[in-house]
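So, here's a batch of structures to check.
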Structure I
C-alpha cells in the first residue's frame, strides 16, 4: 500500500497527524498553483485554505484513479476559478477581435535570460481573464473548449484572452530583457 493511500485513509478517519502530514506535503506546491491564478499572496492563501477545507471534506471520494497530487491540484484550480468568478471579473461575452494564436516558438520569446520566478511574476501581472485562460491553456494543458465550459465563457473568448495574454506577456518579456541588458 502506498504512503499516499495510508495518509488518505488516516485523514478520512480524521487523524490530525495525517491531516497535518498531507497539508505539509502538498501545501507549498498547491500554494504556487493558487498564486498563478490569484492576484496576490493573500488571495492565494485564502484559496489554499478554502481548497484544503474542500479536500478534507471530500477526501473520502478520492478513488486513486489518478495521482493524489493531480486531484489536489484540480481542487485548488477549481477553488481559484470559483473565487475569480465570484468577483465577476471573467469576461462573459465573445471578444470579436481574435485573429488566431501566434506561432511564436519559445526560442523566439526571449525566455532564455529570464528566471522562472521572474516569468511567473510577469504572468501574474496579466489582467485576470488573460492570466486565468493563459494558466489553464499554456500551463495546465486544457483545450479552449474545456476552458470555455469551466469559466462559462465562449470558446472564442478563451482564444481571444489567450491571444491577448501572449501579446502582453511578449511585451513584458521584451521590456524585462531590455532592463536586464541595461543592468549588465
Structure II
C-alpha cells in the first residue's frame, strides 16, 4: 500500500525503508568480524542513516514540511529544501559518504569521523528541537537511539585507535559542525532571497 505523497515526498524513501533492515542484517551477520576493530562504527553508520531516513521520510514521514515550515519558517512544504534537494542530500551525499567511510575503514579515518560526526550533528539537532518544543519530530527516535550513541561511541573509538587519533577526530568534528551550520545558513539564505524577489 502506497503512502500518501505528502509523507514521502518522492520515491527514494521507499528504497531507504527497504534497505534499512537489509543493512542491519548484514551488520548483525558480520558482527564478530566487525567487532575486531573500529569497523563496527563505520559499518553501523550506513544502517543507522537508513533507519533515520525511514523515520524522516517514510514512516511516520513528513520531514520536508516539518523542516521547511517549522524549522526554517517557510510558507511552503517543499521550499527551500525541495524534493530534489532532499534526494541529493540524503542519497548522493548521505549514502555516498557513509558507504565510502565503511568501505575505507581505518585506512581513511578522517572520512569515517566525518560521516559519524555528520550523523551526530543531525541527531543532536533533532533531539534538541524535540526537547525545546516538547514533541517528537520526524527523526527524533532514530537520532536518540542510533545516531547519537553509535556516533559518539564511534568517534571515541576512532580517537583511541592508533590509526586514527586527534587529527581525524578534529577533521570529523569540523565537517559535522560545518554540515549542520551550513545547511541552516544555506537554506535560510535561499529562503530570504526568494522572499526578496517576491517582495
Structure III
C-alpha cells in the first residue's frame, strides 16, 4: 500500500473515513479539516481544492487497488495462498480507509463519468474478475454453488472491515496474522460446505 506522510496522510485518512461513515464523498471541507485536526488552508496547500483532493483520492485508490490484488499474479504462490494474501490486502485497505468502497459506488452511479471514474470501474471489474477466478479454482464447485459462495466470500472480507458498530469483528481482523487465519478459515468453511 502506498504510504503518505504527515498532514497529507491525515487529511486523506480522515476524508476517506468520513466518506465511508457518511456513504458519500459529499462531505464538507470544514468537517474533513476538523476531523483531521488541520485548518482549511491545508486542503489548499496540499491539494488546491476539494475537487482536486477527491481526484487525488481516486488516483490513490487506483494505485492501491493494484497493490491489493498483486498477490493474485504471484506465480510463486499456490492458488490458496494467492487468494488468502489478496483477501488480507483488501481487508487491510478497507480497515485503513473505510471510505474506499464509496469511491467505487459513486463512480459506478455517476451519469457523467470522468476519466478517473471510468478507470476505477474498469480496474475494479478486472481485478474482481481475477479474484473470482482464483476463488473458483480454490473452491472447485458448481456454477450455481459458486454464485452463493462468491457473495459470501466478498461479504465476509468487506463487512468486518467496514462495519463501524462491531468492535468484536474488528478484533478478529486487527492484525495480519489474524486476517490470514480468518480468511483461511472462511475458505475452509466454504470448501467444506458442499
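Derivation of every value follows stated rules applied to the coordinates shown; laboratory data play no part. Computed from a prediction, not measured in an experiment: that's the story for all the values here. Cβ atoms are built from the backbone, for glycine too; each structure is taken alone.
Using the calculated result 2.9 for distance in nm of label points 7 Å out along Cα→Cβ at positions 46 and 78, pick out the matching structure from I, II, III. It was calculated from structure II. Given a value of 36, 34, 18 for Cα extents along the principal axes in Å, for residues 70-117 alone, point me to the structure among I, II, III it was derived from. The read-out comes from structure I. When volume of the Cα convex hull per residue in Å³, for residues 86-173 alone is calculated for each of I, II, III, the greatest value falls to III.
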